[in-house]
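K.L.:
These are the structures, in structure tokens.
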Structure P
Amino acid sequence: MAGFLDRAKEQAQRGLNQGKQKLDDVQAQRAGADLLKRLGSAYYAERHGTGSTEATQQALQSLESHIATHGDSFLHS
């Protein structure tokens with residue numbers, strides 16, 4: 001009986017870990033999409049004279065940092 005409970009506990013833990021990983025992936029995807037939108041907005045504002053080069057560069061650096069940490073899969077979805 002103890003062996004069965006141990007296996008059930010391991011399966012439950014694996015399920016929790018998979019769920020947490022999926023949640024982390026979704027949150028990273030959303031954050032990446034938000035950073036990409038921020039970059040687009042900064043670039044648009046810069047091109048239309050209402051933004052600055054510094055804001056665009058900062059948005060680009062934030063996006064590149066996110067890609068370095070989480071990958072660029074959000075760009076392909």
Structure Q
Amino acid sequence: MSREDVALEGGVGKGTVFRRFGDRGEFASTLFDHVLASLPLVIAVLRGEHIEFLLAQGMTADEIRAGVISLAETLAAEV
């Protein structure tokens with residue numbers, strides 16, 4: 001995923017992503033730290049094949065996103 005993709009998905013401008021994360025090495029490091037901090041969620045839901053399966057079953061991206069957010073909130077409440 002490119003920084004442009006991240007900006008589009010996050011609903012922010014490319015400049016915002018570049019200012020926040022700097023160069024590619026810093027971006028990769030920050031992304032790794034985020035994944036590590038969110039590991040239970042990543043393991044449980046965010047694997048591409050899971051999302052692909054749910055889309056194939058007729059769920060919309062908005063429905064999947066809402067479920068991911070709900071799961072993240074539940075996991076965060078348990079910490």
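Any read-out appearing in this document is the output of simple, stated calculations on the displayed coordinates, not a laboratory observation. As the structure is a computational prediction, the values presented were derived from the model and not from experiment. Cβ atoms are built from the backbone, for glycine too; each structure is taken alone.
K.L.:
With P(r) over Cα pairs in 10 Å bins from 0, in percent coming out at 18, 30, 20, 13, 10, 6, 2, 0, pick the structure among P, Q it was computed from.
P.N.:
P
K.L.:
With distance in nm of label points 7 Å out along Cα→Cβ at positions 39 and 55 as the yardstick, tell me which of P, Q scores highest.
P.N.:
Across P, Q, distance in nm of label points 7 Å out along Cα→Cβ at positions 39 and 55 peaks for Q.
K.L.:
Something else: If relative contact order in percent (Cα under 8 Å, 6 or more apart) computes to 30, which of P, Q did it come from?
P.N.:
P
K.L.:
Given a computed value of -24000 for helix-only ellipticity at 222 nm (-39500 (n - 2.57) for each DSSP H run of 4 or more, over all residues; to 500), which structure among P, Q does it belong to?
P.N.:
Structure of origin is Q.
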